[in-house]
1. Among the shown structures I, II, from which was the value 9.6 of mean count of other Cβ atoms within 10 Å over residues 38-45 calculated?
2. Here helix-only ellipticity at 222 nm (-39500 (n - 2.57) for each DSSP H run of 4 or more, over all residues; to 500) has been calculated and equals -21000, so which of I, II was it run on?
3. Hey, Rg and Dmax of the Cα atoms in Å derived from one of I, II reads 21.5, 72; which structure?
4. Among the shown structures I, II, from which was the value 0.65 of FRET efficiency 1/(1 + (r/R0)^6) of positions 30 and 206 (r between Cβ atoms, R0 = 30 Å, to 0.05) calculated?
5. State the single structure among I, II that was used to calculate distance in nm of label points 7 Å out along Cα→Cβ at positions 70 and 134, giving 6.3.
Structure I
Amino acid sequence: MPDEAAEAARDLLRCREDVQEDLLRWRHRLVKFLARHGRVYREGRHWTQRHWGWLRSQRFALPALARTLAEYRFTVEQLLSRAAELEREIAALAETAPYRESVGWLRCFRGIDTLGAMGLLTEIGTFHRFPHPRELMAYLGMVPSEASSGDRERRGGITKAGNTHARRILIEAAWHARHPPRLGAALTRRSQGQPKAVLAQAWQAQLRLHRRYRHLVGHGKRPPVAVVAIARELAGFLWAALTRPEPSAQAA
């Protein structure tokens, strides 16, 4: 069972998730409010510096509309500030025992940075408590469901019965398997100073998962379905990396 400090770290990560969900909702509210009044941004992607400049330049003659716009914009800005503060605290926590070593290893895998690594460690705890990667996959709700009767066996989609927070992180990371294997600047920087065994495992994961994704999509699987299968295999690679070369400290 996780101790009080581990539960506190997990709550901090979940708090950040809640803020991100609120931020998404308020962003939608702001954009839809402006759209209802014919204010549609068409000069590029939303939430860039240019888009923010456009948002701050919007004016309404009616006081009620001006106040509504100000409240929406203020709320979005406050949520962005709160999310940034939480992310800084999480990054600082990741540099302390018992997370530092395991976070460094997880960040060698494409699609997993500090927030994702901390999310996995605080939700899963120690990977050593799973004797086999299939048990980890089952814990994450990423094994096929089954509806069997007599001699007939039918398998369906994943059970989704496990830890939703960790499963979401893995699925987000698995989308990177769409791209050919490569070591970009950010991933190279994150990999510096990490054990060769972990780096080899991470590179093997890139090769295997991209090949697997191409195979599944090429045989008619929809990308979201293929990505779930990739996320399940990624869980196995992470289990191998964090259990074979045993960390000096565990995050449970």
Structure II
Amino acid sequence: MVEQKIRFEDGAAYEQMMGVWSRFAGEIFLDWLAPPRGLRWIDVGCGAGAFTELLVERCAPQEVQGIDPSEGQLAFARTRPASRVAEFRQGDAMALPFPADRFDAAVMALVLVFVPDPAKGVAEMVRVVRPGGIVATYMWDMLGGGFPLDPILMEMRTMGVVPPRPPKQEASRMEVLRELWTGAGFEAVETREIAVQRTFADFDDVWTTTMKSPAIGPAVAAMASGDVETLKSRVRARLPASADGRITYGARAHAIKGRLPK
């Protein structure tokens, strides 16, 4: 089977689909990280800039460099208020375009499972962060039912429809994150689970938002109309609405942080 690659090219669509979830998780992550103000940050895999925006709003950074391979995502990120502080540029997580010891802190927000070689991505963050600096990540629990799109993905798989998935899902496991961080030589390694909830106006809001996924949308579009209706019914049953029609459900991420030896 030829592996299909998930391409994140529409920054506005991604913001509606995942940006809200990212912000909810990112706020908890930053509260836990509790970084000092005035740091020089690199946001690896910044995408449409949802987490970068949080860094600018909450951490008073001296500098933020956002790196992502998708120019479409970066174009959206550059429209954010964060662009008054943050610079967004195209780049590869496994070959960051910066010299050694350039930053005080490096972060990957919901990215690690998309990096073809997660250990190399972590090593690159180590390289560009100064001794004593912070390196951290958080990633949806892709294999433990914590991914925000799992309600529809589970029903699609039951029906025999399997959209493309990130290449390194095992990197979302807490034990794998610990292995990566301890193997990279970090000190004071800590982990935590991040649980969030999101409320949608109604089922149509859930459905249209989910269809903006570059993996799920095309897969559903290729299904027969009768199968799509069956899928909708199954997802609707999985996500019961409140009396006013709103739907609330949760997601879960794993987070890890460590400090480079001085």
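Readers should treat all values here as calculations from the given coordinates under stated rules, not as data from a laboratory. Keep in mind that this is a model prediction, so the values were computed, not measured. Cβ atoms are built from the backbone, for glycine too; each structure is taken alone.
1. I
2. Numbers: I: -21000; II: -10000.
Source structure: I.
3. For Rg and Dmax of the Cα atoms in Å, the value 21.5, 72 is produced by structure I.
4. Structure of origin is II.
5. Only one of I, II returns 6.3 for distance in nm of label points 7 Å out along Cα→Cβ at positions 70 and 134, namely I.
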